Structure 1
Amino acid sequence: MRVERIDHTALNVSDFERAVPFYEGILGLQRADRPEMGLAGAWYQIGESQLHLIQTPEGVDVGTRPDKLSPIAGHLALRVDDFEAARRRFAEQGIEIFDLGPQGDQFWVRDPDGNTIEITRR
């Protein structure tokens, strides 16, 4: 067996409708076709891979997210075509940014549920 690529990654959200403005509005992701699964959520095409957002069903424990933004937390990394524009977009939305200073080629933000997203340069 040889792994060829990451097909998709999935993130749990507690309120799908609250997550949509972050993923579609701020990140600008476009929805991909998704079968009816009995749970709120969406699939987003990102290059050859997908991001699957899944609303956590009531009573299901998906683990505790860190209480503060940390680059060592489990995270999804997204490479962007305009790094500085991405940084400005998050700052304009009042979203906390963790970075390594001006020499850094990446920064981290969190979605409304506390999922960590890394933004990297091309």
Structure 2
Amino acid sequence: MSEVAAIILRIDAERTSEFEAMFEAEEIPIWDEYTAKGLFLEASLTRVEGGSENPTGTYGGGPAGIQDYILHIVAADHDAHNHHDDDPRFASFLEKAKLLQPKAPLVFFGAPLFERKA
């Protein structure tokens, strides 16, 4: 059964360009490989533009000084998720990405109960 992971990454607002460039260079090639192998069925990174975590109520991406990102993965199963997390390329990326995070990410995963796709 597939597994959905939803992660809110909390990136220093002044380092978003660095984060996005690093993500594109290091994580996207892993996603390309995993989707080609059928380990990832879907994968996206979304820069948050609004939501409940914005204290000013203006159009923005997170608490003051933080740009939130939504990382959404649909993995073929939990083993595929673990395979990614154990990948040394991901470990290298994660070590660097943690330095850009003033707040810990929010991490959730589980099997879908209901789905609709266009």
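Assorted remarks:
- Identity of the structure behind 24, 18, 15 (criterion: semi-axes √(5λ) of the Cα gyration tensor in Å, calculated), options 1, 2: 1
- Source structure of the calculated read-out (distance in nm of label points 7 Å out along Cα→Cβ at positions 21 and 45, 1.3) within 1, 2: 2.
- Read-out FRET efficiency 1/(1 + (r/R0)^6) of positions 37 and 77 (r between Cβ atoms, R0 = 30 Å, to 0.05), computed value 1.00, structure in 1, 2: 2
- Comparison of 1, 2 - label where mean count of other Cβ atoms within 10 Å over residues 29-36 is highest: 2
- Highest-scoring label, criterion being relative contact order in percent (Cα under 8 Å, 6 or more apart), among 1, 2: 2
- If helix-only ellipticity at 222 nm (-39500 (n - 2.57) for each DSSP H run of 4 or more, over all residues; to 500) is computed and equals -8500, the structure in 1, 2: 2
Taken together, the values in this text are just the output of simple stated rules run on the coordinates, not laboratory data. Everything quoted here is computed from the prediction, not taken from an experiment. Cβ atoms are built from the backbone, for glycine too; each structure is taken alone.
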